[in-house]
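Coordinate-derived values only; no laboratory data. Nothing here was measured: the structure is a model prediction, and the numbers come from that model. Cβ atoms are built from the backbone, for glycine too; each structure is taken alone.
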Structure I
Amino acid sequence: MDEKVGKAKRGIPSKKEDFNSWYPFIVEAADLVDKRYPIKGMDVWRPYGWKAMRLIDAITHREMEFTGHEEVRFPLLIPANLLQQENRLVALLKRAREEGVDPSELRLDEDEAGFEKEVYWVSNAGESELEIPMFLRPTSETAMYTMFPLWIRSHADLPLKIYQIVNTFRYETKQTRSFIRVREIHFFEAHTAHVDEAGATRQIGEDLEIVNRIMHDLCLPVIMARRPVWDTFPGAWYTIGIDVVMPNGRTLQVASCHHYRDQWAKEFGITYEDEKAEQKYCHQTTYGMSERLLGAVVGVHGDDRGLIMPPAIAPIQVVIVPVTKKDGADEIIAACNELHTTLSTAGIRVKIDGRDMRPARKYYDWEIKGVPLRLELGPRDLADGSAIAARRGGGKKALVISNIVTLVNQELSEIADWLRNRAAAQHSDIIKEIPRISKDENGDWSLDAEIDEASIYEIAFDGSDAEAEVIELLTGLSFLGDATEEYPEEQYCCISGKPTKRRVLLSKSY
């Protein structure tokens with residue numbers, strides 16, 4: 001496809017030169033959301049944006065059904081005492097991690113706020129003050145794990161695999177940005193319980209396979225990294241973050257998987273009777289994603305003409321534009337309607353643009369919305385028994401109407417492949433080896449070259465937390481974590497010089 005998209009039109013900022021202005025402009029110009037709602041960080045979904053998000057949800061539902069998860073729906077409100085219970089657990093695990101001891105050696109204290117500073121509180125019902133305040137869910141561990149002991153009795157009840165797609169609420173204090181950093185979050189969460197650690201570990205493996213399939217449909221390459229200890233949720237044994245690299249080089253976490261071992265089960269009393277009639281604690285996992293997936297699609301695939309929607313989630317996959325003249329207009333409109341019926345019956349999301357305006361204006365409107373394929377039908381095309389197909393990424397060809405369904409599906413498949421290859425090329429170019437780190441006679445560390453903040457860096461690292469902090473201060477980057485694919489052969493740690501296969505990634509993150 002032709003990458004030469006020309007100069008930006010009608011005030012669209014340049015994506016390459018000013019991504020921070022381009023992104024919010026495109027989000028609103030393409031009618032995904034309206035940010036003018038009078039609560040900061042709570043955008044109004046427009047029909048086009050909501051349809052795209054629901055199509056992402058449909059892919060997620062498909063994956064959950066395929067892997068044996070069952071859908072649930074938990075209440076929005078959670079009583080305050082459950083948050084206190086979570087805070088105690090998180091405080092305990094955090095202290096145990098910091099002190100390098102087993103959590104069972106410590107007392108449960110309430111010295112950690114957890115989500116308390118991020119949640120929205122409900123303290124009144126009408127004029128009556130509630131005996132127990134409630135809060136809007138920031139996530140659902142506490143709500144779900146209160147119910148798990150009622151549902152799980154024996155090993156025959158395991159594994160338990162449930163999920164829900166709901167809105168969660170967090171009081172975001174940083175600058176809000178549509179889909180990326182909001183206060184009301186469209187959120188997917190899967191929670192599982194297993195008989196042992198091995199079962200939970202297999203679940204994490206399955207979750208990462210699900211991620212790969214979803215990202216294939218969204219045409220997005222991702223980085224999977226095991227988060228460093230200091231960036232792991234304190235309630236988890238380990239966390240694997242799934243990040244998309246945005247065009248400005250910042251990483252955007254679009255999903256995460258947590259392996260909890262039996263830590264939450266011990267706090268919430270989630271046990272089962274094994275085959276020997278002994279009570280055992282369950283081992284648990286969570287897997288979460290959010291509307292950040294749509295933000296990543298916007299950022300990675302769009303250009304200076306607007307969005308480019310992957311066919312799998314495009315609200316409109318094909319737009320038909322009648323090219324009419326005074327004579328024969330009725331015949332063209334009738335042919336377009338027939339074409340619409342044929343494609344729609346075949347399951348293709350299609351729309352006719354019958355507005356009374358010049359075709360060039362219609363083309364602009366559908367370009368900015370990122371419709372993958374446009375079909376133009378005029379008198380000459382109709383006489384030839386064909387329609388002109390224009391791909392959003394560039395290129396035109398005639399498609400025979402008698403075989404239109406097969407040919408359109410082929411076009412959509414090729415557009416998806418083009419998006420994947422295009423995104424993969426951008427992704428591979430952005431990951432670099434870190435400049436050489438050296439230490440002078442005074443014990444001061446330095447870099448042999450400047451850091452490019454628009455890049456992701458990989459290093460061989462097998463040092464301590466203190467040495468990791470040296471690297472972060474030196475580079476201005478943050479540890480993204482251990483890549484799931486380590487070096488094939490041993491490298492020398494950039495700080496200690498010890499041989500290691502650990503491949504650690506650093507980046508600027510949202």
Structure II
Amino acid sequence: MRGLAAAITSPIGLPLAMLAASLALRSLSFVPAVIDTDEGLYIVQARSWLAGTWPLIGVWDMHPIGAPALAALAMLLPLPVIFAVRLIGTIAVAATATALTLLARALGLPTFAAFSAGLLSIAMTTNFGGLATNTEILFAPFAVTALLIAAIEARRALDEDEPPRMAAVISAGLLIGIALTIKSIVVLEGCFAFAVIAGAGLAARTLTLRRLIVLALVYAGACGLPTLVIALAYAAQGAFDVFVDVWFIAPLRYVGARIAFRDAAWMAVSVILFLAWPFALASATLLPGAGVARAARFGAVWFVVAAVAVAAPGMFFNHYFLIILPPLSLLAAAGAWALAQLLMPARPVWLLGLIVGAMTVNAWVADAARRIELGPGFRRPDPVRLVAEAVRATVPDGAPVWIANYHPVVYVLADVAVPTRFAFPAHLAGWYSGVTGIDADAEIDRVLASRPAAIVVDRGWWTAIRPPIRGVIEAALARDYVFAARVLEANGPVEIYRLRETP
């Protein structure tokens with residue numbers, strides 16, 4: 001056991017072990033072209049960026065540009081685009097697990113319990129759409145590493161009567177700042193990280209009020225520095241107004257469209273039921289004499305902060321719940337260790353391994369069974385790839401194609417051009433057109449007037465298009481287009497129409 005403990009805690013062994021676990025548990029993610037359609041938008045933005053046009057200017061989104069930046073880095077690899085982007089997500093999950101393991105150790109958990117926290121965090125990302133390389137997957141390693149730094153500084157303050165170090169404050173702030181360029185909701189975990197540092201310093205009386213103010217200003221500056229650099233880059237391109245709109249105004253328009261409380265409550269209850277075992281283990285941290293009090297307190301507050309981050313946008317999409325997985329994994333691992341000590345005090349590591357192993361396998365099986373039975377690329381061909389092939393066979397390479405209500409990744413897989421800045425269907429023809437701040441109907445009229453070489457419509461999700469626009473699209477198809485191909489999707493056919501030849 002000592003040899004294994006030394007291996008998995010070494011500076012090389014721990015990240016390699018987490019990368020191996022991430023590759024194994026997320027291996028099925030490399031098969032389908034689409035797991036979460038948001039990922040496809042980041043890929044389209046990344047392609048535009050690599051061609052010379054920055055995101056938001058070439059292809060619009062309501063998120064900051066961190067996700068397409070990382071997707072662009074992945075697409076520089078000599079690998080198929082989907083594989084490359086999923087690989088960067090797999091690496092991000094491994095990095096998060098590594099940081100979480102170190103955080104658990106800093107909070108007093110023993111080696112195997114801390115390792116269990118990291119392993120659980122990997123396993124649980126196989127659900128909630130977490131196999132896609134989405135924003136929550138990408139910002140997590142930066143946020144968790146910032147909290148690791150905060151926990152280390154808090155321990156120094158409380159156990160060693162040492163004041164917070166300026167270098168640590170700056171490092172944590174820069175990590176949160178990078179995470180903020182991926183998704184703005186990280187601001188809540190950023191506030192928590194500083195509260196941990198400052199709160200411990202104040203409690204230990206190693207931090208004066210004047211020093212607190214200085215540290216707060218420095219931390220805020222470090223958090224804002226990556227965004228400032230990006231703002232200057234957009235200003236240099238004459239697109240500062242685009243930057244301001246996406247970073248500060250579009251999120252307010254989005255929050256204004258929140259779902260009903262009843263729908264949010266049903267979603268929250270379903271997630272709690274799905275995570276019943278991790279929650280049950282988390283409750284075991286309350287067992288007397290468990291020796292996990294520090295990890296339990298930290299994890300509980302972190303979980304509350306993460307839950308607020310999930311709820312704040314008011315939408316409760318599935319992948320939002322990925323934000324709660326790192327703190328829940330910490331709590332579940334601490335609870336599993338407490339339970340193992342109570343039930344098998346002579347050999348608690350063995351029972352801990354059994355509990356965590358069973359939960360890891362269960363999380364993987366819950367996704368794998370459904371994916372292998374029904375998922376594209378396993379029992380049946382991947383319809384997204386079939387649509388891309390049909391589009392490629394219908395129009396010349398690089399021709400403009402409008403995907404009215406299907407997955408935007410088809411633009412890249414089919415190697416066709418996007419006829420509008422607003423490539424995400426829900427932002428233009430769909431129900432979230434208000435988030436763009438433009439006249440979406442006028443933009444659709446412009447797109448149709450430009451006569452793209454083909455139009456793709458998903459009949460199974462026809463109701464995802466706003467009713468007035470359905471009629472506009474049908475009229476354009478009848479007037480200017482002919483049917484070219486059909487691909488069967490899970491909810492109905494996807495149809496490709498090519499531009500009618502002019503006599």
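Structures I, II were shown, and Kirkwood radius over Cα pairs in Å at 24.2 was computed from II.
If we compute FRET efficiency 1/(1 + (r/R0)^6) of positions 387 and 483 (r between Cβ atoms, R0 = 35 Å, to 0.05) for structures I, II, which one ends up with the highest value? Walk me through the numbers before you get to the answer.
On the way: I: 0.15; II: 1.00.
Across I, II, FRET efficiency 1/(1 + (r/R0)^6) of positions 387 and 483 (r between Cβ atoms, R0 = 35 Å, to 0.05) peaks for II.
I have 14.2 for mean count of other Cβ atoms within 10 Å over residues 147-154, calculated from one of the structures I, II. Which structure is it? It must be structure I, since only it matches. Upon calculation of FRET efficiency 1/(1 + (r/R0)^6) of positions 11 and 347 (r between Cβ atoms, R0 = 30 Å, to 0.05) from the atomic coordinates, which of the structures I, II produces 0.60? Of the options listed, only II reproduces it. Upon calculation of Rg and Dmax of the Cα atoms in Å, for residues 123-170 alone from the atomic coordinates, which of the structures I, II produces 15.3, 44? For Rg and Dmax of the Cα atoms in Å, for residues 123-170 alone, the value 15.3, 44 is produced by structure II. Sorting I, II by distance in nm of label points 7 Å out along Cα→Cβ at positions 315 and 459 from high to low puts I first, with the largest value.
Among candidates I, II, the computation of helix-only ellipticity at 222 nm (-39500 (n - 2.57) for each DSSP H run of 4 or more, over all residues; to 500) that gave -20000 used structure II. Each of I, II could give mean count of other Cβ atoms within 10 Å over residues 211-218, but the derived value 14.4 comes from II.
For which of I, II does distance in nm of label points 7 Å out along Cα→Cβ at positions 51 and 299, calculated from the coordinates, equal 4.7? The value was obtained from structure II. Can you say which of I, II returns 0.15 when FRET efficiency 1/(1 + (r/R0)^6) of positions 43 and 435 (r between Cβ atoms, R0 = 30 Å, to 0.05) is computed? So the calculation was done on I.
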